[in-house]
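These are the structures in question, set out in turn.
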Structure I
Amino acid sequence: MKLLILGLADAVNYIPTDLTYAIRIDSELIPFGSDFALQDSDLYTITQYVFDDRTPHEGDGKLLEEKTASQLIDDFKHRGLHYDTLLVHCIMAKNRSPAVGMALNDIFKIGYNLSELQHKYPDANKYIYETLITAAKKIL
């Protein structure tokens, strides 16, 4: 499976060429709005979750809670695991989407080297990553 971690502008302009499972991570503080839809394509399955780049003790907005993390993992397991491409995007592709992409890579053995992903995305939100890993251990 190919893993794409994109910011909003790149995600909106991306045109899938194979079956693509897209995870949109919206923000409670700065929502995408209807002007930022992904391209219309029969190759897409699109899921959307709302949580912000924060930890329990810092930042504003909606925290990724275990319930949402479990839903994201369950949705991917049942709907997205057998797609050709996993596209994960948030606004900037610096904190939230890299954390989600890395966690799903580790949980489902997508095939990317975690150290290389951590080097490429040094600001990935560790709390989001750990919340997903913890949720996966409980439900898988």
Structure II
Amino acid sequence: MGREFAILNGPNLDRLGKREPEVYGTATLTDLEERVRAEASALGVDVSFFQSNHEGVLIDRIAALADEGCGGLVLNPGGLTHTSVALRDALAGSGLPVVEVHISNIYQRESFRHTSMTAPACEAVISGLGFEGYLAALRYLAART
């Protein structure tokens, strides 16, 4: 596996900084990408970023990353976390090491958010650390290569 990792963000994460700032904060997706790029540089790894509000597009991207030999994936599936068997199956079939990340603590929110369909296909889950969760996930993936 390579030292190239992908950061995938699902539905509504393009709205960071605007959508529910009391839950997700005021920093934007661009701010997140800048922080992750800085961490990747410090770790000596490469990162790519992808966001989509569409389940099938995310599934296609996971397959492409697997075929390209990506070293691992940091994934925030957004609301698809709780509903998407198809996304879970794409992760399980990819062969990629995946860390699921959530900006908010999903276990302190509505009860329907307490179950992750995608987590069983991931090596780890980080929830509630804000943007720091992405950095921790990247560190984990970089350390295992």
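Nothing in this text is a laboratory measurement; each read-out follows from the coordinates by a stated rule. What you see is a predicted model, and the numbers here were worked out from it, not measured in a lab. Cβ atoms are built from the backbone, for glycine too; each structure is taken alone.
When FRET efficiency 1/(1 + (r/R0)^6) of positions 92 and 132 (r between Cβ atoms, R0 = 30 Å, to 0.05) is computed for each of I, II, which one produces 0.95? This figure was derived from I.
One of I, II was used to compute mean count of other Cβ atoms within 10 Å over residues 20-27, and the answer was 22.4. Which one was it? Walk me through the numbers on the way to the answer.
Numbers: I: 22.4; II: 12.5.
Only one of I, II returns 22.4 for mean count of other Cβ atoms within 10 Å over residues 20-27, namely I.
Using the calculated result 2.9 for distance in nm of label points 7 Å out along Cα→Cβ at positions 60 and 76, pick out the matching structure from I, II. Only one of I, II returns 2.9 for distance in nm of label points 7 Å out along Cα→Cβ at positions 60 and 76, namely I. Between structures I, II, the greatest calculated value of distance in nm of label points 7 Å out along Cα→Cβ at positions 28 and 100 is seen in II. Structures I, II were compared on distance in nm of label points 7 Å out along Cα→Cβ at positions 84 and 108, and the highest value belongs to II. Kindly point out which one of I, II the value 32 was derived from, the read-out being relative contact order in percent (Cα under 8 Å, 6 or more apart). Attributed to the structure labelled I.
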